[in-house]
Structure P
Amino acid sequence: MGRRMTGEHDRYRAAGLTRNPFSIEMHDSESGVLDDACFVYRGLADPPPARSKTLVQVIGDQGVGKSTHLRHWQRRHPGPYHYIPRSPYRQRWTPPPVAPVVYGDEIDRMPRPLRLRWFSQLARMNATLVIGTHADLRRLGRAVGFSVVTHELGRVGREQLRAVLDRRLEAAKLPGSRHVFRFSDEDLVRVLTLSKGNLRAADSVCHRIVAQRVSQRRA
């Protein structure tokens, strides 16, 4: 096993990479989001400062980048981060944090009574709440007194995908290497077609392309 891993490592180094940029090791361990070295700006304005009595919601399908944006904002404007898991169900009732600025992910999974109490408590203290959600929660936000800012993240197009992939490759580039791994236009079309513009699905496709290309270099 150790020899096989060493061989794989050497093959990636020969391709100018420290590792496969699209493996899970390149993600944050808690929720699978990218660090700022791989972040690509997609036009979303930063949330307002703490204690602005504002709900900022980022709405989108799974895998379009909601969590990555929340983590990027949290690193720039620190505050507690609360993630609602799919299962087990009892963990959805975990008491959420209360602070001048709070980040919440997958908040549509939070049980409604808990969500109402949490929103109400944060609104009373004029907090700033920044959430990722699949459901539009502006009605609840306004009902408890928040001003609401809504961002909708859709599937990425060709140029956005190119920017994301280039940043990922750059983050995994071997320092001082003369080899620069890049996706061809044909690769990009393949990734976009198979992933349908979903960044999480694109990861899987890109992982296979890079692994295959690195193996071919050795042959």
Structure Q
Amino acid sequence: MRALAQVVVFDVDGTLVDSNDVHARAWVETLRTFGIERDVAAARRLVGMGGDKFLPALTKIEADSDLGRQITARRGEHFRSHYLPNLRPLPGSRALLEALRARGVRLAVASSSDEDDLDRLLEVAEVADLIERRASAGDAARSKPDPDLIQVALARLGDVQDADVSMVGDTPYDIEAARKAKVRAIGVGCGGWSDADLAGAADIFDDPADMLANLDRLLRV
């Protein structure tokens, strides 16, 4: 019997790049300039959602309102100028994706980041050349935990109906999105969430380096 082709869809923030804490700080610091005080810890628990869900969840301000658009735009500017230049990849990110490619695994990205930010984050992770297809915030009407971004990424890969598909992410929103997209969810703890938070994942690893060290387990060989 022919082995199923394998596809792995990756989240980026908190999965390949160590960025979750600074995303939370960028939101809180931006909100303060609008006279809105929020706790960093509260914002941190929402990182992984797209801005369309994050902002109303944290402030009850709709993202598509005039104020919501102003806040979102300023937060993006603040993140890019103050935090993005100093981000670093998580251990093993490039080596993991190189090993997967060597095994014939097709790689895609489904991220709630804007397209320009995603381009730069993939450069930070040093994996831009290894990703076959990607989906970012503007490519879907709904962000995680809805499955839309995963579905877009898979559609862009094409001909994956019979493939063994996994989604790797660091937040409960990734796990839920994978479940809704009917693909295998793989959790990583490097985004700051506990194993209990990632309940529902078929497997949980510490970080990309741990996945690389346990590649057969990741691929269910």
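Bear in mind these aren't lab numbers, they're just calculated from the coordinates by the rules spelled out. As the structure is a computational prediction, the values presented were derived from the model and not from experiment. Cβ atoms are built from the backbone, for glycine too; each structure is taken alone.
Summary table below
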item	result
log10 I(q)/I(0) by the Debye sum over Cα atoms at q = 0.13, 0.16 Å⁻¹, for residues 58-113 alone derived as -0.34, -0.52 - corresponding label from P, Q	P
For 38, 17, 15 (semi-axes √(5λ) of the Cα gyration tensor in Å, calculated) the corresponding structure among P, Q	P
Which of P, Q leads on mean projected area of the Cα convex hull in nm², for residues 82-201 alone, largest value	P
For FRET efficiency 1/(1 + (r/R0)^6) of positions 66 and 162 (r between Cβ atoms, R0 = 25 Å, to 0.05) computed as 0.00, the structure of P, Q it came from	Q
Value 30, calculated as relative contact order in percent (Cα under 8 Å, 6 or more apart), assigned to which of P, Q	P
When distance in nm of label points 7 Å out along Cα→Cβ at positions 90 and 194 is computed for each of P, Q, the largest belongs to	P
Value 0.90, calculated as FRET efficiency 1/(1 + (r/R0)^6) of positions 130 and 186 (r between Cβ atoms, R0 = 25 Å, to 0.05), assigned to which of P, Q	Q
